[in-house]
Every structure is written in structure tokens, then in C-alpha cells.
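Participant: Please find the structures below.
Just so it is clear, none of the values below were taken in a lab; they were calculated from the coordinates. Values in this document were obtained by computation on a predicted structure and should not be read as measured data. Cβ atoms are built from the backbone, for glycine too; each structure is taken alone.
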Structure 1
Amino acid sequence: MDIKGLDYNTQREKLVMSEYGREIQKMIELACELPNREERLQCAQTIVKLMETKNPQLKENDDYEQTLWNHLYLMSHRELEIDWPYDISEADKILSKPQPMKLPKESVRLRHYGRLVEELFKKLKTMPDGEERDALVRYTANQMKRDLAQFGHGSMDDERVASDLARFTDGAIQIDLNAFRFEKVAQTDEKKKKKK
């Protein structure tokens, strides 16, 4: 669609750093065209001050001025020829994308409990009786109940936790529900909304 007089952002050149806006990008392009090196530097200093107002959260960083000058260098498509007040050799790292994270090779069998609880099951199978094991059983059972509540199964009853704990530890851990006390699990916000 090409209507005379209308100018859409989708038809314009893509911004290098959109957080500063098209006006700053145009100012940088004009600064690159200035004939005198001193004029370009003065213009660049003014642009950096304007960039600081457009992106004020950068002031929280210790090296925010360095970051602004790096951004200016990148937005000028590396063409602005001035005496840079900061070292801009590391500026290209800002636009580089991180390497994709590798996912764990083993998949989680019990998604509602998660990988860490599965590791706790393995540890409980091999632990000798004692206070440390009892504390870990208490922690694991309470975590399982919280996970069931969060996962939204609706059945976070004590019997299910005791049954799952016995089943996934191959019977090594048996909870006596008459003696064992679970921590109180708060209802999620979604369940509270449904009740209202």
C-alpha cells in the first residue's frame, strides 16, 4: 500500500536501538555528515545528553556514560569519526546475541513435582535412618504438597503425597499420616477468585 503523503515506520529504515527513537537516530545521521571533527564531537556530546534523558534507567549503572557512548557508536553504524571520550572497542558486544542454553538431557518424568524433587527421591532411597533423613522427608513431603497446589491438580491431599512419596522412593519412605504434620499450604489466587 503506497499512499502519497503517508509515511509508515514499517517502510522506514530499521532502528539500531529503538529505545532512543527515530529522532535521535536522525540526529546521529546528521552528526556523521558534519564536515568539521570538532563540530561532530560537540554534536555527539549533545546527543549523548539527550540519550540520557530517553533512557534514564542507565544512570543506575556505574559505567552508564560508557554505555551511552557505546550506543552512540553503534547507532552511527560505526561511521561517526570523532575523538571518542571512552574506549569503544567493546561496543559490538552489546548487539551480539547469547549462545542458546543447553537443556538437560534427561527429561523430567514427574512434571508436577519437578526435577529437584525427583533428585530428592533418589537421595531418600539411599539415606540411612536418622534425624537428617527425617528432616529431608519432612521437607520433601511439604514441597510435594506445595507443588501439587501450584500445579493445579486440585488434589493436594495428604494421602496422595504419602502415596507418591512411597511409590517414587520404591517403598523406602513410609509416612504415618496420624503422626506426620504437614505445613499449611496457602490457596492460590486463582482458587480464591473462583470461590468469590
Structure 2
Amino acid sequence: MSTKRVTLALTGASGAQYGLCLLEQLLAQGCEVSFLISRAAQVVVATETDLKLPGAPAELERWFAEQYAGLPGRVRVYGREQWMAPVASGSGAPAAMVICPCSTGTLSAIACGASNNLIERAADVALKERRQLILVPREAPYSELHLENMLRLTRMGAMILPASPGFYHRPASVEEMVQFVVARILDQLGLEQRFVPRWGEPSP
């Protein structure tokens, strides 16, 4: 079986933990990950976690290599205007892209095809090539504009998967609430998840 290739982008919505947990799971399952992060997401990561991610793509790539040295996957980091990155072209981009978390600003830019940075361009490529695009917004409440953009993108073929954890598995920690959402994303990607039993299945 060929290695699954996934583009993972983090933008400036609250919920950096979702994206970081997803990255760890993708690498643990041997995926090749093209990693994109906005400037706002860098601020959110520093605010919501104890991590201090390097700003330069090459430095961040080395940091990931050290952080996840025991995992079989591989992560490549690309800058916001690195237009020669594989994710910028339909001939090179992976078959799946996840933006987690997805800010409403990014949602809007993708919906109108702005492509002002590599994250927006990679999402535009996913849409035009009819590839899997999963957007994980984290906002409350949603305005009419937010909802219209979600509907527009859904009609284009994207999947809107809000960061809305369930509670039927009785989470005992914030980590388990994060894992619930990540489990739903992994399901959509066709990857294994052991965080939450499927409905009707006994708890492990």
C-alpha cells in the first residue's frame, strides 16, 4: 500500500490543540505530511500551548524532526509564499487536505478563491482537482456570512467538520475532547483511530 499523503494547515482560529494532535496521529500512521501554518496560527499556538514553534519553515521542519523522531511519518514545512511547493499545483498536491483549525477569514478566502497565500492556494487546488478538503472551523456564534461561506464550500465539494466535541463517550479531560474531533477527521481520511469507540461498539 502506498503511503498516504496529506496537507495539514493550521490557521488563526482557537483550537491549535486539534491540529497538533492530528499531526501526531498522521505521523504515527506513517503519513507524509505537507505542513502549512499561518502567522496568526503561530500566535494561537504560543497562546494556547506551552510550545514555541520556530517561525522559519526550515527551522520548524527540524523542530518537528526532533519532536517526532520516534514516529515513522515525515513532515515537510512550507512557507506562506512558497509558490513552488508541491501543494500549489494539481500535479503535485496530496489527495487530501485538512485545515485544522480553520479561521473564518481563511474560510472566506477559500470560498471566493482569493489564493493570497499558500494555504489558500492549496485549498483552491484541492477544490479545482475535486480532491478531499476538510475544513475544521472553531467559532461561536456563526454569522450569516460564515454560514453562507460554509454552504458555498460544501456545494463545491469541501467538508465542513466543526470542532464540536461530543460527550457520549464521557470525556474526563480536555485532551479527550480534542481527541473526539481528531477521531472524526481520521475517520474521514480513512485512517485508523482508537480514541473513541464507534457508535454501538463497547468502550475499550
Structure 3
Amino acid sequence: MGAGCGHNCSFDGTSSSYKKRLWAVIFINAAMFVTEITAGEFAQSKALQADALDFLGDAATYGISLAVIGMSLRVRSLAALAKGISLAVMGLWVFGTTVSTALSPGLPEATVMGATGFLALAANLLSVLLLMNFKDGDSNVRSVWLCSRNDAIGNVAVMLAAAGVWGTTSAWPDLIVAALMAGLFLWSSVQIIRHALSERRMTETVT
């Protein structure tokens, strides 16, 4: 763990090392959003576009995480709650656009999907390594780790979708992966929201 305390306290991000690594991860996510949204539009890939949206959401939520470090548990839990809700909205949007595309699918560019997915995977594995020692903590810190983990999983899925599109000459592997990523967003949002609400109940009990 990145916390320098015993089992009864939760790491809240107040570490210079954590903040520096979080800045690095924010930059990585912002750069990959621009790269992947461009590639997703060119390749007409819903999986790539979903992953690009995840990069954008992560860059924004990591910025919020950085801003509330050191503030009260109530403020940090509120920030985590907002991130959980935004993740749920993103998941629903991805699911909705995937369903609409399934009604009139085109064929995505498998080569572009695979190459971009590999680049995004490398970026996310770097982010995961940077945050590995800080994966446990309060809801704010935990949400950062869950988002980074989701990104790495999503990139592996995009590469599998690219292989599926290439092997089947069908858009369905791309659409299926996009739908699965939407489900992952929703599941993670539930975990973040539950953790944040639990912390808010703790602050109400104390006051």
C-alpha cells in the first residue's frame, strides 16, 4: 500500500510521490484521448471511441482527485461520488451508441484498431505501474486505481476486437467489446459510489 499508517487508517493521497505520479497519469490519459478519438473516428470503431472517452473521463476525474487531496473526508467522498456517477453516465452513453450502431453497422478498420489498441495498452500499463503502490486507500484514491485498471482491461479487449473484426470481416466483435466495456464502466461506478456513500455515512456519524 502507499499509505504510511496502520490497518485502521486509509491512505488519502497526501504524498508527494503519489501527486507526481498522478500528474504523469493525467498527462498520459489526455494525450491518449486525442490519439484514440482521432483513430476511432478514422477506423469507425465503437470500441476505440469508447476507450477514448474513458481516457478523457479519467484525465478529468484524476484532476478532481488531485484537487481534493488533503481536504476533509466529506469533500473527498463527494468528489468520488461525482466520479462514480459520471462513470455510470459514460457507460450508459457507450451502451446506447453501441446499440444504435448495431442497427446499421459498418466494418471498422481492424489494422488501425489493433495498432491504436496496442499503443493505448502500453500507455495504460505504464499508468498502472505508476499507481501500483497506491491501489488501496479512500474512495478518492480507490477510484483512480479502478479507472486505470479498467483502461488496461479495455485496451486488451480492443485488440481482441480488432482480431475478431479482421478474422470475421464483421463489425460484431467491435460492438460486443464496446458493450462489455460499457458494462465494466457501470460495475466500477457501482463500486466507487458504494465506497463514497459509506464514507459519507461515516462523516455523518462523527458529526
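Participant: For which of the structures 1, 2, 3 does the calculation of Rg and Dmax of the Cα atoms in Å return 17.7, 60?
Facilitator: Answer by label: 3.
Participant: When mean count of other Cβ atoms within 10 Å over residues 56-63 is computed for each of 1, 2, 3, which one produces 14.6? Walk me through the numbers before you get to the answer.
Facilitator: Numbers: 1: 10.0; 2: 14.6; 3: 20.5.
The correct label is 2.
Participant: If mean count of other Cβ atoms within 10 Å over residues 48-55 computes to 12.0, which of 1, 2, 3 did it come from? Working shown, then result.
Facilitator: Details: 1: 14.8; 2: 12.0; 3: 26.9.
Of the structures listed, the value fits 2.
Participant: Starting from the value 14: which structure in 1, 2, 3 was relative contact order in percent (Cα under 8 Å, 6 or more apart) calculated from?
Facilitator: Comparing all candidates, it corresponds to 1.
Participant: Okay, moving on. Given a value of -15500 for helix-only ellipticity at 222 nm (-39500 (n - 2.57) for each DSSP H run of 4 or more, over all residues; to 500), point me to the structure among 1, 2, 3 it was derived from.
Facilitator: 1
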